[in-house]
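The next part holds the structures, each set out as structure tokens.
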Structure I
């Protein structure tokens, strides 16, 4: 028996399959491109057009302020509150002290808390009580980030970032301090120490971004989603949880403040210039740095190796199960280490 193969029919079926695959591939590529394009168009149409960071609406600002004030009310009351004028705008700063503080306590170089991207002073709600019994604390809302600082002039580079912080600290009479920074706040602290080493007694850094390892592409793509208007409701809450490796942040007061800041505030600042290894080598300040082994922002083990290689005298730790929010997950333990590190380097 002879088998007859209709090559014409087979060729036609193959062409149909290839055509369908091509159409499917085109749709897979085209739909995301169109969606991104639509988001960019909406951003261009609805953006503030401002040269500095700004609130997207007064209603959003009021919602954020309500959550900010609620969380601040859970913290020890500040001994002093300032709105410090700088060349780049007004900087909100607080001084906290233990009850019954005497002059010896007040004379100690303070701990200066520098929060992460989109996070204001209330993010330190869980850490502040651990520091206050030992020394005074200055907490600052970073200029150009959600908070009560008010930018009036663009910050364009790392020198500008160091300049406004130096002017703010000088304005409240801080001559020398122990800087403690989380994420972008860790970069802010390191950058300041490079520009003003004489004013930095020590650096304590919690999973600092742009300092010891490149930021992951996956994190950058997730972060971009927070500014896209067409993202589904709840994306900002998901992103806050994502940075803590999926931890449930509902009911966490400081997380609610951060989510409101992400949603309602338009940050207009350049991406931080990564700290180079040559700059790390020439850091004069003693450094205590902790990485979260499961951090979504960078390769924590690579960051750890960079720290050990460039700063052999630094105190470097990695919490294998810690996330980018390692400062909160191990708050009591790490805060005690920060205090002890500061005591060694007054």
Structure II
């Protein structure tokens, strides 16, 4: 069925969003009349002001980019309306849009959300799914309303969560399946064939924003829980630990680990049990974690084997690692 191309506005900021914008550009079925992204902000160690991934993608395609701080000013809402868009697509934009904005496009606004709604609503659905031990997640295309990820669902696509997946791995796979799902949903809206399913609020969980404070490893927790957290917090903020005997705030970042079983029950949570070419094994509240890749303060990410070649004495068996409370 042939339909007239829609006039689209795309709003997004990080790489996950940029991959969806690129999918729309490559598809070419509709006209992207404007791209909205968060204002350029300082990033990296040098705090150099950099454009967002979405802005870079849009400019490479010759698309106009707009970067309001919010839509509180009437002038910003009027500019949005002046594009005369049929539909606005929002992917990890970073702003909670008021109803006055959602009502501007003829067909409203739709969102690409990295969860099988209503399972995880909120800012960090991908990370919280890993942290919770979910086996399946996915992408939901939904019609936006004034609530937080509460709108009617247009489509859902599932994706397995592997027990080695980091958040970075899962972000990439969800972006790969999200693009085609978005294109199909836009086509259905254009043709008037979209089916909308109301969410069951009783099944929802809040995926709160990840904070750096959560990244300090508490060795009293069990190894499975800590393994999930390490995967969920990679690439941000990266879980870390410290030597219990070191009074300075020297954070050892743990990029990759695996849970292992330990013989006997006379271990102390946070105690290094062994350190060899297979990794650095640390006792947990239940079981143990074998650290595979880590990063010393000011250093690069290295394998445990490479770290031990230069720092074996620091990680000798019996050494204790601190927990957030300061107690072991």
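Summary of values
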{"quantity": "Entry that produces -13500 once helix-only ellipticity at 222 nm (-39500 (n - 2.57) for each DSSP H run of 4 or more, over all residues; to 500) is calculated, selected from I, II", "calculated": "I"}
{"quantity": "Structure with the greatest value (metric FRET efficiency 1/(1 + (r/R0)^6) of positions 203 and 227 (r between Cβ atoms, R0 = 30 Å, to 0.05), set I, II)", "calculated": "II"}
{"quantity": "FRET efficiency 1/(1 + (r/R0)^6) of positions 83 and 243 (r between Cβ atoms, R0 = 25 Å, to 0.05) - highest-scoring structure of I, II", "calculated": "I"}
{"quantity": "Mean count of other Cβ atoms within 10 Å over residues 91-98 - structure with the largest value, from I, II", "calculated": "I"}
{"quantity": "Structure from which 29, 52, 11, 6, 2, 0 was derived, P(r) over Cα pairs in 20 Å bins from 0, in percent, options I, II", "calculated": "I"}
{"quantity": "Among I, II, structure where relative contact order in percent (Cα under 8 Å, 6 or more apart) as derived comes to 13", "calculated": "II"}
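Quick note: the coordinates plus some simple rules give every number you see, no bench work behind them. Remember, predicted model here, so these are calculated numbers, not experimental data. Cβ atoms are built from the backbone, for glycine too; each structure is taken alone.
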